[in-house]
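In structure tokens below, several structures.
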Structure P
Amino acid sequence: MMSTFWMNAKRFWSDEEGLGTLEMILIIAVLIAVVLVFRKEIVKVVEGLIATAGDKSQEVFE
């Protein structure tokens, strides 16, 4: 009975079926952490891009 337990434990440990899901969750968590750390800088860049796009679109219509 104990050998069956160890065989099942080894099989469970080497099972990689859910590994892709775990990797995706870790990547998303890291991305969220980076966004939270650099939030102010990201907002500045996006606002600058939007302002530039607005200025360029005004040039087209003039």
Structure Q
Amino acid sequence: MAGSGAHEILHPEIVLGFHDLCLVKPVDDDDWYMGNLYEDGSIDCWSAYGNLYEALRGL
């Protein structure tokens, strides 16, 4: 996750794409992460939310 100083690889259970943005729900984690979704399928997350409702409002 961006901003933490080190890159972390998330193992997604769910990815919701919205054009260039996405929300990611990792396996074994209740938080949702917002980030950029690139054409090659990679994701750069920069924000975390406690639930899907908050994440959707953040879009």
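A short reminder: the numbers here are calculations on the coordinates, not readings from a lab. Keep in mind the model is a prediction, meaning the values are calculated, not measured. Cβ atoms are built from the backbone, for glycine too; each structure is taken alone.
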Out of P, Q, choose the structure whose coordinates give distance in nm of label points 7 Å out along Cα→Cβ at positions 20 and 44 equal to 1.1 when calculated.
Q
I have 4, 21, 33, 28, 13, 2 for P(r) over Cα pairs in 5 Å bins from 0, in percent, calculated from one of the structures P, Q. Which structure is it?
Q
helix-only ellipticity at 222 nm (-39500 (n - 2.57) for each DSSP H run of 4 or more, over all residues; to 500) derived as -3000 - corresponding label from P, Q:
Q
Which of P, Q yields 1.00 for FRET efficiency 1/(1 + (r/R0)^6) of positions 12 and 28 (r between Cβ atoms, R0 = 25 Å, to 0.05), as computed?
Q
